[in-house]
Structure 1
Amino acid sequence: MFPTGPWETAIGHTGPMPRKIATADRVGREELLEFVRPRHKATLVTTRRNGRPQVTPVTCGVDEEGRVVISTYPQRAKVANLRRDPAVTMLIHSDDWDGPCVQLDGTAEVIDQPEAVEPLVDYFRSISGEHPDWDEYRQAMREQGKSLLRVTVESWGPIATGGFPPEHAD
């Protein structure tokens, strides 16, 4: 059974459905980084040559300087776009689809091999902690020719959750 109206749930119960109130909390840089560090799912927006957006789901971490870091291959469209125009927008997602999220705007730099090896180690640590064999990891990054995107966050929106405006929550 599917919901047929605002008063019926998908499992057939009737009565008012609770309405979650949307939130939009403005935070400072340290609170922002505290929010972003444990969240590794993001949507990266770069600009194509024709001016239209290129939208890519990515896994990200935060380095010790508070920059958002992303591992990639140098042949990817996002890398070509960033070499031409380093402006980025990102949406950092929570694991729950309905969880809080935040939009970040900044400037990206592309770091290629061989300079990317140690920043890629930091990237891995920021997401997964310690690797069982760092020499093996470093060699794999070199062999795969991996690059690192490093985004310096320049501005951000509120940490937001979806839901109803307060005046429509009752």
Structure 2
Amino acid sequence: MPSPFAHAVAGLTVHVLASRTRDELHDVRRAALVVGAAVAPDLDLLFKFVDGRNHHSDETHSLGAALLAGLLATLVLPWLRFARPLALAVATSVGWASHVLLDYLNRDTHPPIGIMAFWPWSRAHFKIPWPLFLDIGRTLEWATVWNNLVAAAWEACILLPLLWAAFRFRTRRLHGATD
């Protein structure tokens, strides 16, 4: 699985692309919601403390869960008085789906191998045969820490230019709309 850093950068990229005004672009609550949705699927790691079973890469790592996150956001966001709540709900769903995409693109070494990307339509696990991202280890051994630092640096090399390009695209569009 990619690092939480990678998922957060992907979520922030979704937020930037979904923002239609300067106020939306700089709204910390909107950004936090979409970034939170991009990181949230990994909360399934905590389920192991409940029943001792590894739930990682199962239902929360699916397009079905992304749709459910968007549906929940559609119901809750109007009550929280967000501007353009439907657009933000879609961004929340896409933020969640970005997690699914990044995990699909990684080197997976923790069984079950792959992600349950198409739940609830399929319980099969899928993984890309040519991974783009390195696996993140889950121990505090020096070799694992070093591997995680290298993996995060690689993620930064790939994802930060995409965030920068999204920000440039969005800010140019916003400046063009007012000029």
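What follows is calculated from the coordinates using simple rules that are stated; it is not laboratory data. Predicted model only: the values in this text are computed from it and were never measured. Cβ atoms are built from the backbone, for glycine too; each structure is taken alone.
Please compute distance in nm of label points 7 Å out along Cα→Cβ at positions 75 and 131 for structures 1, 2 and give me the label with the greatest value. Display every interim value, and only then the final one.
Working: 1: 2.1; 2: 3.6.
Largest value of distance in nm of label points 7 Å out along Cα→Cβ at positions 75 and 131: 2.
Which of 1, 2 yields -19500 for helix-only ellipticity at 222 nm (-39500 (n - 2.57) for each DSSP H run of 4 or more, over all residues; to 500), as computed?
Comparing all candidates, it corresponds to 2.
Distance in nm of label points 7 Å out along Cα→Cβ at positions 35 and 67 was computed and gave 3.0; which structure, 1, 2, did it come from?
Here the read-out was taken from 2.
If semi-axes √(5λ) of the Cα gyration tensor in Å is computed to be 37, 18, 16, which of 1, 2 is the source?
1
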